[in-house]
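So, here come the structures, one by one.
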Structure I
Amino acid sequence: MAGIRRHGRALERALLDAAWDELVENGYAAFTMDAVATRARTSRPVLYRRWADKHELVRAALTQAVERDDIAIPDTGTLRGDTIALMRAANETRLNIAAVLTVHLGGYYQETGTSPADLRESLLPGRPRITRIVLDRAIARGEVPRDSVSDRIASLPYLLLQQEFLLTLKPVPLEVIEEIVDTIFLPAVLAPPTD
């Protein structure tokens, strides 16, 4: 197939963009090297020179999507402000990634014997969770008692945001984000630890 002449990193970006678009629009069940090559206006051998199979291509496309939509860690001076700002940023940029990871990749997990947690670790090896960074800043400011909040509670508002999105497949309204923070997350974080 005759394609557009691209080289190096420009070619790789175009191929990964095509793979990402294929995943988002058609899901993993329809994801093939042929479909990606057609979308990228290139040939299968061009893909196979870079990725041994569709599993490697999926991981590379996800890595590029995560890096492209990297979220700056807010620093508003309060845990509430930081959490709402981070949730709003995720609401604008990360929800497509969440949909692909949870909805579209069921077949990928089955074929590879992995889970979303495994995939996250391979995409962001050793990277601290942004949610933990935000919470640790609040601890350093004295807003939250040290060692009183587990990683599970730290990730709670973002998991609830993801659930809201997956139920509606629409961005989550600001008032819902504020309700999650004010009525669920902050009371859980600021509650005295139980023995």
Structure II
Amino acid sequence: MRLRAGDRIVLASHNAGKLRELEPLMTPFGVTVVSAGALGLPEPDETEPDFAGNAALKARAAAMATGIPALADDSGFCVAALAGSPGVLSARWAGPDKDFAAAMQRVQDESGGGRAWFICALSLAWPDGRTATFLGRADGQICWPPRGALGFGYDPMFVPFGSLQSYGEMDPAAKHASSHRARAFAAFTAACLEPATPMLG
């Protein structure tokens, strides 16, 4: 099944940064996005061992709670020198206070820098339990010290290959053009969204 203009979906996230990135991507399709936080939905425990599993878990919980389709994102920062960590534990490395400055310092202290990548899994769930999940990846290098106040999470310490700017320095439109989330969203779009019909006049 596909989403069409006029449909409403829940973004199963309490992360304002993810909402800021995903909402404008949905706009051209005429789909209204409401966040799980705005609806007061609880955050389920992320108990799966990988991004795809956690995204599907969060999407199913929101779809079943609201009775409308739900889109969930599970993403993280992976470092080659740390064998892919922090990975699915990226948010937990920031602690209960979401202190990503401390998390970035830990990554640098334990890795010494080097190659890194972001992974994004987007999962769309329907109230009947069906799900479809799409993956995106962006590869690059750690930069230290972190640069830029844009973006969120580990963005200021990541420079994607082909760019001189960190994600923390990039204009949002530039990041949206090639980020891990944009790549996952492109796969999701092709499979699940009907293009909005332009108005004639």
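Every read-out reported here was derived from the displayed coordinates using simple, explicitly stated rules and does not represent laboratory data. These figures come from a predicted structure and were not determined experimentally. Cβ atoms are built from the backbone, for glycine too; each structure is taken alone.
Computed values, structure above
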item	result
Structure (I, II) behind the derived value 13.1 of mean count of other Cβ atoms within 10 Å over residues 70-77	I
Structure with the greatest value (metric distance in nm of label points 7 Å out along Cα→Cβ at positions 14 and 142, set I, II)	I
Which of I, II leads on FRET efficiency 1/(1 + (r/R0)^6) of positions 22 and 78 (r between Cβ atoms, R0 = 35 Å, to 0.05), largest value	II
Which of I, II yields 38, 16, 15 [semi-axes √(5λ) of the Cα gyration tensor in Å, calculated]	I
Which of I, II yields -9500 [helix-only ellipticity at 222 nm (-39500 (n - 2.57) for each DSSP H run of 4 or more, over all residues; to 500), calculated]	II
